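Dropping the structures in below, format is structure tokens.
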Structure P
Amino acid sequence: MASKKYLIKNAQIVNEGKIINGDVLVADGLIAKIGNELSDPSAEEINAEGLHLIPGLIDDQVHFREPGLTHKAEIYTEAKAAVAGGVTSFMEMPNVVPQTVTQELLADKYQIGANKSLANYSFFMGATNDNLDEVLKTNPKNVCGIKVFMGSSTGNMLVDNRDTLEKLYANAPILLATHCEDEATIRKNMEIYTAKYGDNIPFEMHPVIRNEEACYLSSSMAVELAKKHNTRLHILHISTAKETNLFGNDLPLEQKRITSEACIHHLWFSDADYKEKQQWIKWNPAVKTADDRDGIWKALLDDRIDVIATDHAPHTIAEKENPYTSAPSGGPLVQHSLTALLDFYHEGKISLERIVEKACHAVAKCFEVEKRGYIREGYFADLVLVDLNKPWTVTRENVLSKCGWSPFEGHEFKSSVEKVWVSGHLAYNDGQFDESKKGERLTFDRN
């Protein structure tokens, strides 16, 4: 059966550094035509006057908790939250139960994605100290990357054997995405603060325990290994100004071998927010100082940091309400990442064109995603219509993530996501979902 056609009329199209008024015809899952005064009697016409049309966001770092941790989240619920937020494609992490560390377990996850995900999907293969053989079998054409925890976060996937790291960096068949925090530094700091406070360490101490030194030691080692072995390295969730000096902007993104990511929470919050937000902004790596936040912004805008993501990592309310030592790190962000970025636009921090570059185009370039991340004829129709002047307030009742809370509760966003097409399917329309078609598996244009 042929998929439905849509003609989006009179939109402000934000794409490839420009904003132009125009029409977009969607047919057979693709962007069939871009122009002015287009007509097609067989297409459903959408009046987009006064609205902005952008490519769907590609989030290169989410934790959707399936299999094994589905009391926190599942691929079905979190993919819906993503789509409602304008994220049409995601890349999901391997720290689930069982951990995604064999090709068989990776295939199982792709089957769950095919059955349940409203958004387009890809899943990272996980590296451990002893699964190099499995890692080397990963297919570069249909898997986004290899995830390496160079410093433990959630789960026990810490790769801390130098010999293993050398082999991994020397032989990785595709991009290595790393979580960089030095475990020895963190353990030493934890001992100091546990001795002082017991389990009830104040949450304000989180960035002191998981500090700049822990991040820089690990990130600098990752960069050193990547330079030594010419590895395609992507460092996730940069949280300190000091780390930004590890990255360059002297090459176009397509030619970079070492790239990096900034996350919404490190662009939004600072350590001054722990007083009010407490455990609800406890992430690894930690939200740090306002100076660190400013440094991340500077590096993002001067292209030393390449992409924006969320590190969406939900836990239940009951889990988060534990004392410091047992309250897990992470929180839900995928539903609110685009509206948060649009608030930054309203504040004059970043242009619409740069939001689209960093959250859509650059992610597609960085991972060599096939035919997504742009509004181009012949590309998949992953499209988002936004109203920049339609405020709404985040409440627990309108949070779509299964965990049922958000660090943005009580905040009024200035912009709204109105309609979202996923691979040509109008999956989200004025608050309503159409789940009759699932998202598609991402493929990658790699030699």
Structure Q
Amino acid sequence: MDLEILSRVQFGFTIGFHYLFPPLSIGLGLFLVIMEGAYMKTKNQMYHNMTRFWVKIFALIFALGVASGIVMEFQFGTNWATYSRFVGDVFGSALAAEGIFAFFLESGFLAILVFGWDKVKPRTHFISTILVAFGAHFSAIWIVVANSWQQTPAGHHIVGVGDAARAEIVDFWQVLFNPSFLDRISHVFMGAWQAGAFFVLSVSAFYLLKNKHVDFAKGSMKIGVVIAVVASILQLVTGHSSANVVAEHQPAKLAAMEAHYPESAPAGLYLFGWVDEEQEKVTGIEIPGLLSFLISWDASEPVTGLQAFAPEDRPPVNLVFQSYHIMVAVGMLLILLALIAAFKWKTGSLFKTRWFLYVLVFSVLLPQIANQLGWFTAEVGRQPWIVYGLLRTEDGLSASVGSGQVLLSLILFTLIYILLFTLFIFLLNEKIKAGPEKFELKEGHMA
């Protein structure tokens, strides 16, 4: 098989597996702060039990996130040596900041969060919870800084030529606040909050269906509904803002997202469809002029299409089109589920409607699907560039690694990740089945 395809599949697989966990830890971190904060204010034992239960879940997710994340950084040096040399001066600062300022903050205070209940003062423990949650968010900031720089490079100049060329920082603040960073990090945060919210809703709905830990489930679900509504609506807002940045800085990606081929013409928005890339046609249902309107508030405004770019400079159109539209459809479904949950809570039927509780149990999958497809759209839509406009993906490969080596390591990674995921599901199931009763508050504890 082709070395470039194998290397991209391997990196995509490992990062896709890893990205199952950071959104959950970011989202659950917010829940932990809210739950323990509610306990500190009210001294209600239910909030204490909620916090202790979700801390155990958080620790498990954090451990899998760390284990799966280490592999990705090794691939920069093994499979993508030319790319690493090109971006090293830029990525090095962002990844170092993530390790020093975010990961160590999160992992350091995690010990107090998990093991410090009977060993530190209540306020100290709560501060640790806040710092762990902040560390999870802060870690995402630096990773998205690095990735956003790939999408919209800024604050650098190129030194050297040919294989020795590399990007060098000339303005760190321009690198940090590159054109796509703020919109992308807000979109990532909302996706993470959704992941945490629907995970909490799923477990809570499961308990209600089993008629177990009812008060605990109701308390968790109420917080989950609030965050689900806020995050889902803001996800739509941040998604629109991020798409506007794509329209300005990555027009080929935007054209692929809607399979807009004319070089310069008003563009519609497809509800769904299928792209024939050879004939440059889409079969589907389109709302004429809507893409132009969303970008410029003028349905007749021309939008740059794929024909403005040479065929070798276009991303895989149907893949980007499908992933983008499925992501949007899932996002709209999440908004609908959050609003239905809020309505049922207001009318007093949320905890009694069994069919909807079953829906919520399985809704945990939806934010994960949307998050994965969002990254897929962003990364495949950037092709054929690994650093947009500066370095092509095929030119970022390691010269000394063969396709056989990549294939073998991909097979091994797949087997190991299957085992890790099986272990994760088993341990998660055991913790959920055990429920919150293991964490009864002792007399005088944290009072």
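Laboratory data are not the source of any read-out in this text; all were calculated from the coordinates shown. These numbers come from a predicted model, not from an experiment. Cβ atoms are built from the backbone, for glycine too; each structure is taken alone.
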Given a computed value of 20.1 for mean count of other Cβ atoms within 10 Å over residues 323-330, which structure among P, Q does it belong to? Q
If FRET efficiency 1/(1 + (r/R0)^6) of positions 19 and 187 (r between Cβ atoms, R0 = 25 Å, to 0.05) is computed and equals 0.95, the structure in P, Q: Q
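Name the one structure among P, Q that helix-only ellipticity at 222 nm (-39500 (n - 2.57) for each DSSP H run of 4 or more, over all residues; to 500) of -23500 was derived from. If you can, show how the numbers build up before the last one.
Working: P: -7500; Q: -23500.
This value belongs to structure Q.
For which of the structures P, Q does the calculation of Cα Rg over 2.2 N^0.38 Å, for residues 307-402 alone return 1.32? Walk me through the numbers on the way to the answer.
Details: P: 1.32; Q: 1.63.
Label of the originating structure: P.
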Assign the value 0.60, calculated as FRET efficiency 1/(1 + (r/R0)^6) of positions 11 and 179 (r between Cβ atoms, R0 = 41 Å, to 0.05), to the correct structure from P, Q. P
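As an exercise: distance in nm of label points 7 Å out along Cα→Cβ at positions 107 and 227, calculated from one structure in P, Q, equals 4.1. Which structure is it? Mind showing how you got there, number by number?
Details: P: 4.1; Q: 2.4.
This figure was derived from P.
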